[in-house]
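For reference, the structures are reproduced in the following blocks.
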Structure 1
Amino acid sequence: MYEAKQHALATRSLFVRRIALHAAAAAALILLSLAIGMSGYMAFEHLDRIDAFLNASMLLGGMGPVDLPRTEAGKVFAGLYALYAGLVFLVTVGLVFAPLIHRIMHRFHLENDK
């Protein structure tokens, strides 16, 4: 997917396309994670769609739930989902910044090899 150290720097259009592909993958991961969170809140806490969306999106954003879980199953789900949301945040940041970091490092290596 990326050019090797000995290859020339990718063109600007390829770089922009690569960023768009990574951003789309990150958005898909966030949407899937949001759907998982909403489903869990609806199943375990019997929240309606809007409240489930609010709680899931707040956890994915790192803010914490709005409605505290009342059931034991809901508490377990919320805890596991919070751990999952933290990992999704890290993976999403990695996905979005990977092309940029690669390009910077590749350019640095090209300049050092001259």
Structure 2
Amino acid sequence: MNLFSLPKMPQREELTDLLCTGNGLRMERIVSCGQISPPGFWYDQEEDEWVTVLQGSGELELNTGETVRLEAGDCYLLPAHCRHRVSFTSSAPPCIWLCVFGQNFHME
């Protein structure tokens, strides 16, 4: 799989590809083309999530009121139960997220 190989755009729905799993880790590629979280919806995940944007840009809104904008190459660590939602994704170019889920992550 090539992380930059995309289906025909624009897509109505986000595309999520499970890339690999093992030892409590899961890695996904998510392709967003302007999609955002539904109004009032918040992610509240059991595991930590390390996220980076490979292409395009996206914004994460935290329940603290903070907004984190990620451009290509930026990364962010969402600890378990950090309530968040996607408040923006670029459509041209599409936002390609790489997300790694697991336990007890620490940024160095």
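In terms of distance in nm of label points 7 Å out along Cα→Cβ at positions 55 and 71, which of structures 1, 2 is highest?
Looking at the calculated values, the largest one is 2.
The value 15, 48, 33, 4 for P(r) over Cα pairs in 10 Å bins from 0, in percent was derived from one model only; which of 1, 2 is it?
The read-out comes from structure 2.
Suppose mean count of other Cβ atoms within 10 Å over residues 47-54 works out to 18.0; of 1, 2, which structure was it derived from?
Working: 1: 15.2; 2: 18.0.
The value was obtained from structure 2.
Tell me which of 1, 2 gives -27000 when you compute helix-only ellipticity at 222 nm (-39500 (n - 2.57) for each DSSP H run of 4 or more, over all residues; to 500).
Only structure 1 yields this read-out.
Work out the source of 3.9 here, i.e. which of 1, 2 gives that when distance in nm of label points 7 Å out along Cα→Cβ at positions 15 and 39 is computed.
Numbers: 1: 3.9; 2: 3.0.
Of the structures listed, the value fits 1.
Read-outs: derived from the displayed coordinates by stated rules, not from any lab. What you see is a predicted model; the values in this text were computed from it and never measured. Cβ atoms are built from the backbone, for glycine too; each structure is taken alone.
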